[in-house]
Structure formats: C-alpha cells, structure tokens
Structure I
Amino acid sequence: MSTLPPPPAARWLPPATFSGQVALVTGGGTGMGLEISRGLAALGARVIVASRSQEHHVPLLAEAAQRGWQVESRTLDVREAGDVEKLALELDEHGGIDILVNNAAGNFVCPAERLSARAWRSVLGIVLDGTFYCTRYFGRGMIARGRGQVLNVVATYAWTGMAGVVHSASAKAGVLAMTRTLAVEWARHGVRVNAIAPGPFQSEGAANNLWPEEGRKRRIEEQIPLGRFGTAEEMAAHALYLLSSASAYVNGECLVVDGGLSLGRGMWEPGERREGAKS
C-alpha cells in the first residue's frame with residue numbers, strides 16, 4: 001500500500017468511494033481527464049483511460065504502478081463508432097463498466113467565417129459524435145445490468161455562446177441536450193446522466209489553443225469574479241462528487257464550476273455610486 005498522499009481531487013471523499021467499480025475516462029491521460037482518472041483510481045475504482053495517443057497514458061500508468069492503483073489504457077478514437085462498439089463489447093464480456101466519463105474534446109479559437117468544413121467536422125466528430133457513440137455503446141451494457149453513470153464534460157458557452165468557438169459551442173450544446181434527454185430516458189434503467197461545465201483552468205492544451213498570449217490570459221482573469229483561473233484538480237473534485245453516492249438523487253443536471261465567470265457582471269461595479277442615486 002502506498003504511503004503517498006492522495007491526489008488533491010480525491011481528498012474530499014472517503015477512500016473506498018468507488019471500490020469495486022470500473023470507470024472509463026475518454027481523454028483520461030491529460031488535463032482534467034487525468035485528474036478525474038487519478039481521483040477515481042485513488043478512491044478504489046479500476047480505471048480505463050482511453051484516447052488516441054498511448055503516449056498520454058504513460059505518466060498515469062507509471063504513477064498507478066507506484067501507488068498500487070488499478071489503471072489500464074486503451075487506444076480509442078471516439079469518432080469511430082465501430083471502434084467504440086468493439087471496446088464496449090470487449091469490456092462487457094468481463095463485467096462491463098459502471099462509470100463513463102466523456103471527456104475527450106477538441107477546441108481552438110477561429111472566427112466562424114474562416115472556419116473550414118474539415119475543422120467544423122473534426123470538433124463535432126470528437127465532442128458530439130464521440131460522446132454519443134460512447135454513451136450509446138457503453139450505455140447498453142449499463143442498461144442490461146440495471147446500473148451505471150455517465151458524466152459529460154460541456155462548457156458554459158453551450159448556452160451563453162462565445163465568439164470564436166462556434167464549432168465547440170454547437171457541439172457542447174448538443175451534448176448538454178443529450179445529457180438531459182438521456183437522464184429522463186435512462187433513469188428507469190438505473191442509469192444517471194449528468195454534466196459538468198468547467199470554467200478556465202490551467203492546462204497545457206487550453207493555454208496553447210485558447211489563451212496563447214499572457215495578455216489574453218490576464219484579460220480573462222479580470223472577468224472572473226473570483227479573480228483567478230481554476231485548477232484541473234478543482235474541476236475533477238466536482239466531477240468525482242457527481243459520480244459519487246453523495247449525488248445519488250442528482251440526474252440530468254449540469255454543474256457549473258467557473259468562479260462566476262458565466263454570471264452577468266451588470267452595468268456598474270460594486271461600490272460605485274451613480275449620480276442622482278438615492279441612498
């Protein structure tokens with residue numbers, strides 16, 4: 001048994017929260033997906049990370065060996081329905097999975113009028129198609145066993161919109177609708193479906209694609225009421241809550257974790273006195 005402290009995301013739940021459960025995390029080797037994978041493994045789950053690049057899994061597999069976690073990896077392109085079905089059937093032969101985290105994503109900033117059909121299709125393929133394929137094929141096993149959970153990762157611009165990400169916003173809006181639809185449709189089978197909408201957090205991928213210049217990052221921070229970016233560990237901690245028995249009566253919900261960024265800022269600043277205003 002490892003004497004190392006648990007990863008930050010796992011410190012808020014009992015050590016055996018996910019003992020005996022099998023979880024599959026797409027895009028589970030980097031960023032928020034990595035921290036969700038680490039948290040699930042630390043709390044007793046057998047974790048399968050799946051993404052297109054095996055290289056992304058190497059650090060987690062090494063940490064798992066050191067800590068005694070049950071972690072496996074699979075190469076999977078979620079855009080390929082046949083590959084997703086094949087993996088689902090393989091895992092169902094060995095008892096299936098209890099938890100599915102649809103975290104695989106693709107995003108970059110581009111004005112809509114310059115967005116190519118190929119770029120549009122690439123993001124929609126990963127985010128919307130991939131989420132549906134994984135949910136459909138792994139969900140079939142959950143329905144057959146009468147239990148399971150699906151957690152989808154969306155973004156607040158799925159309902160607010162945001163300039164420069166029409167591809168991602170459209171895809172995430174579809175995933176949010178899918179979440180709520182299946183939450184109603186599959187509840188009778190013992191399957192819960194929820195979503196989490198993380199705000200800006202520190203990660204190499206987001207930094208390279210969304211705020212490559214320090215000045216742009218500062219401008220985003222200035223808009224966040226809490227005055228800072230979140231961390232991948234903070235986002236993962238809330239994901240683990242949604243997957244735990246502590247949220248057993250939560251279904252079809254989307255938890256926003258963005259420091260208040262998506263809230264309206266109003267037309268005046270707190271403490272500012274407007275001329276002619278009555279006290």
Structure II
Amino acid sequence: MCRLFGFRSAVPAAVHTALVTEKNSLVIQSREHKDGWGIAAYGAEIRPTVAHGVGPAHSDPDFHRVSSLVSSHTVVAHVRQASVGAVELRNSHPFLFGRWSFVHNGTLKNFDRHRAAVESLIRPDLRPNIHGTTDSERCFHLFLTRLAERCPLDGPAGLEDVARSVAETMQLVASITDEPGKDRSAMNFLITDGEVMVATRRNRTLFLSDGRRSTTCKASEPLRHGTQLGQLLIASEVLCGNHTAWNEVSEEEVIGVDGRLVLHRWRITELAGSVSHEPVAAAGI
C-alpha cells in the first residue's frame with residue numbers, strides 16, 4: 001500500500017501544508033508508508049520537475065526542502081509502502097513518460113504469477129522504458145498503450161481519452177489478477193500531463209476537494225459532474241488540519257478535470273467497453 005496526493009489549480013499555489021504541516025499530511029502518513037517518496041511539479045516546461053527519495057519522507061530533509069519550494073498549478077506526490085518490488089529509487093513513484101506522471105496506491109494480487117500476462121499487453125516499444133520491478137510501473141505502461149490508440153503520447157490528450165484508457169487498464173488488469181471469492185486487486189491510480197488530471201478508486205479509499213472549508217472536514221454537498229473548479233485536491237486520506245471539506249470518491253469511480261478545471265465523474269463501467277486481451281505484437285505498433 002501507498003499514499004498519494006494530487007493538486008490541480010487555475011493558478012500556481014504552494015502545497016507545503018498538504019505535504020508537510022497538515023494534521024494528516026503525507027509526512028505523517030510516511031511514518032507507516034516509509035519505503036520511498038516522490039514529488040512531480042509542472043511549470044513552464046511540458047515535462048514535470050521531479051524529486052525522488054528512497055527513505056521515509058518524514059525523516060528525509062530533501063522531502064521537506066522540496067515540499068517547501070514547490071509552487072505550481074499541478075503537483076503529484078506519493079509515499080510508498082513496498083508490496084511489489086524492492087525498496088529502490090527506481091521503484092519510487094511518480095513514474096514518468098514524457099509529459100505524463102503516474103502514481104498508484106494499491107497492489108495487484110499475485111503479481112509474480114501474472115506479470116508476463118500484464119506485460120504482454122504493453123506495446124513493445126514502450127517496454128524498454130520500464131526500469132523497475134513494480135506492478136505499478138507496468139500498469140502505467142499499459143495505460144500508455146491504451147492511450148496511444150487514441151492520441152499521440154507526445155501531444156495533448158482529451159480528458160475522456162485519458163479516462164477511458166485508465167478504465168480499460170483497470171478492466172484488463174482485473175480480468176487477469178482477480179480471482180473469484182478472493183480480495184480484488186487494488187488500483188487507485190492518479191495520472192496527469194499537467195493539464196488533464198484523472199484518478200480512480202478501486203479497493204482503497206480516495207477523497208477529493210475543491211479547497212473550500214468545513215469545520216467537520218466533510219463537504220456539505222457533493223462535487224458534481226460538470227462543476228467548474230478553481231482547484232482540485234485528491235488524496236488517499238482526508239487531510240483535515242485546516243478544515244478542508246472533502247468528498248469521498250465512490251468505489252469503482254473515475255474522476256478527473258480537463259484543462260479548464262471542469263470536473264467529470266464516471267463509473268468505470270461507463271468508460272470501459274470490451275477490450276482485447278490479446279498480447280500486443282510488434283507489427284501492430
């Protein structure tokens with residue numbers, strides 16, 4: 001298991017509070033999730049600036065230093081509790097490809113047994129970019145494979161294309177790793193290119209907020225599909241030190257904002273139709 005955080009805003013803003021000083025900040029969560037950390041922040045360049053660490057965020061001065069300096073319109077952060085893959089820098093999230101960054105909270109069941117089947121669905125020219133040993137990095141490259149069928153990976157992508165690609169990724173992985181009567185693979189994913197941001201919930205908790213305040217840390221009304229936001233916060237756990245109002249994301253839900261920060265919400269079944277389980281051949285690139 002891990003913990004993730006995402007931030008998307010109409011204007012650049014600091015995220016030090018959510019990462020370090022909040023009552024339930026990522027630093028606090030890293031006391032349990034102590035096997036590495038990463039922060040990706042988007043600025044003027046298409047590709048994000050990224051910092052990684054291999055130790056606990058709460059005792060790593062680099063995490064505190066980077067967190068205090070980040071002011072951006074898009075930030076992704078992650079603290080890791082290793083379940084698949086050794087505690088190594090190459091296994092620390094976020095994982096990157098061009099403009100895209102990806103973090104995962106969850107675990108694919110019996111991954112060692114299913115690794116080859118999952119990898120067979122990844123486009124052959126993308127496989128060399130997999131440097132670590134985690135299930136998460138392979139899910140990311142399966143997502144990229146699905147997205148590449150809809151748009152070039154080096155260009156901007158529409159929100160629905162991203163959402164459908166990640167929903168198909170979840171459907172394909174679940175069909176391989178889930179077993180009847182047993183606990184399902186957990187796939188809370190968070191993906192962004194700095195403009196579009198999409199998150200999923202499956203078998204882990206997930207919350208979203210538009211930054212408004214509440215004395216109970218709970219939103220009085222849900223954030224609805226089609227709402228224009230000033231900012232979006234996404235977190236594995238409620239960050240409630242400053243009384244931010246949080247909405248719980250439903251199980252098997254996909255949420256996201258487009259470049260204009262319009263919120264969209266779907267059920268996974270609305271996005272993922274019938275997708276092929278056939279291995280991706282090199283001739284099909």
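Which structure, out of I, II, was helix-only ellipticity at 222 nm (-39500 (n - 2.57) for each DSSP H run of 4 or more, over all residues; to 500) calculated from, if the result is -12000?
I
Work out which structure the value 0.93 belongs to, where Cα Rg over 2.2 N^0.38 Å was derived from one of I, II.
Considering all the candidates, the number was obtained from II.
Looking just at distance in nm of label points 7 Å out along Cα→Cβ at positions 176 and 192, which of the labels I, II belongs to the structure with the highest value?
For this comparison of distance in nm of label points 7 Å out along Cα→Cβ at positions 176 and 192, the top structure is II.
Taken together, the values in this text are just the output of simple stated rules run on the coordinates, not laboratory data. Note that the coordinates shown come from a computational prediction; the quantities given were computed from them, not determined experimentally. Cβ atoms are built from the backbone, for glycine too; each structure is taken alone.
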